[in-house]
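Novice: Down below are the structures I want you to see.
No value in this document is a laboratory result; all are computed from the given coordinates. Bear in mind that the values here come from a model prediction, so they are computed numbers and not experimental data. Cβ atoms are built from the backbone, for glycine too; each structure is taken alone.
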Structure 1
């Protein structure tokens, strides 16, 4: 299960989850709010895979982490599909509520930026578009995009956990993923001396 087959399988699974959630929760306000929560969680869990792939490979070399790193692009595209479905759930809720739909301008700006970065990353996730963009700009785009998405998820989970402790595990996963990246960076550089990278 690699590459395009992984993306196709994940897409079918995500569409099935979305359809089951709609049929189970309904399409009234309560049901669509539940749908946005479900899709946000699924999207976040998929995000953790490409965000942490290189770190877990370096820190915990194994066939599984090698597979993760080799399929990081496919995992990222699978996350893209999941987050688009989350956006669809939000759009359905906004359409239902009309003028009653409320969103803070900062939330709209930050979330909109996250989606723009995500689309840009998805469009540059082929060898041809990556070559067209250039290695330096490609690295900058994907680094900024991944960290901005991490910030959006982490901020939301922390804020929500203040009123609902059920979100605490998600907040912990966010910071755990960041911790893995920091630990992997330290392992790579050591005491300021470069260390040979782990074979992918």
Structure 2
């Protein structure tokens, strides 16, 4: 997967940027939040998320890892695709989205174009436990619970374990100590599989 791109900013507009890296131009779809954060300097580093579909490979760009993490959380919700998640990040900052979810502010989420009452409720229900306290998201100190769990789950799937069994084992380990690093999570979960 492509984690970030570092190169020369060729073009910038409110919905996309083009970054040249070693002679290859990459088109990245961005939110208005990222658009406002990306400077017009020629040199740029932008975090990415690659979405692979049957008929396309699409790169999304983010000014910070926090915004990318919030985007990934949003697209994990049933009914929210990449374009709606990008619209959400264009309408609200990552900190505002996290705050709306953690405070169960359905009205703020529903105010975003394309988000109905059911999707707003589902977003809060599915993400409330995954988002933990925001102290200063501008300094990228947003803590997202279960990021380590997701990484550990992916690793266990690669090792051949079913998603359900691996998820159950990880849940048991996290109940004992929710602050474990990925490596320790995997080791402890393997003892239970």
Structure 3
């Protein structure tokens, strides 16, 4: 896959790295080290950083009883209708020029204004990171591929509660639609 080196047309998506999701990781140290490096690389290269969070109104009116994943929220399985739960982890806190997008489903595009933001910045290349590899990263990658974005996945900036699922997705599935690399390689490719 040909790499897009036009920084002004690239955005780094930091997805679902909020308190409610981070607490599910066994050990987040390596994940956060890689993610901090990726965010710094983006900022140093004037690559747009977009944070995507999952959030709902009080009492989850957006969560249909027909949706197996999100209907559980109404039963109190995970609290995602408070500011604390949707707050982005402080170790990678957004800067004033970063954009925060709130979504209502698994994909970063569903129920959000992400596509409007990407169009306004003329973004053509998305660099995907987030929790969980089998959730937001997979769903966003599939939808973005259908929308004809150039895609890169930073495998060490993605995490999943199931390490085998993460491995299979990043080594066998994602490679069909995206370049899958580690942050160190992405940094080397983006030195100005």
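Novice: By the measure percent of Cα pairs over 17 Å apart, for residues 56-159 alone, tell me the structure among 1, 2, 3 with the highest figure.
Specialist: 1
Novice: Something else: Given -28500 as the derived value for helix-only ellipticity at 222 nm (-39500 (n - 2.57) for each DSSP H run of 4 or more, over all residues; to 500), which of the supplied structures 1, 2, 3 does it correspond to?
Specialist: 1
Novice: I've got another one for you. Ranked by distance in nm of label points 7 Å out along Cα→Cβ at positions 8 and 128, which of 1, 2, 3 sits at the highest value?
Specialist: Max of distance in nm of label points 7 Å out along Cα→Cβ at positions 8 and 128: 2.
Novice: 1, 2, 3: which one has relative contact order in percent (Cα under 8 Å, 6 or more apart), as calculated, at 27?
Specialist: 3
Novice: I've got another one for you. Here Cα extents along the principal axes in Å was calculated and came to 51, 42, 36; which of the structures 1, 2, 3 was it taken from?
Specialist: Of the structures listed, the value fits 2.
Novice: Identify which of structures 1, 2, 3 gives the largest calculated value of Rg/Rh (Cα atoms, Kirkwood Rh), for residues 24-103 alone.
Specialist: Largest one: structure 1.
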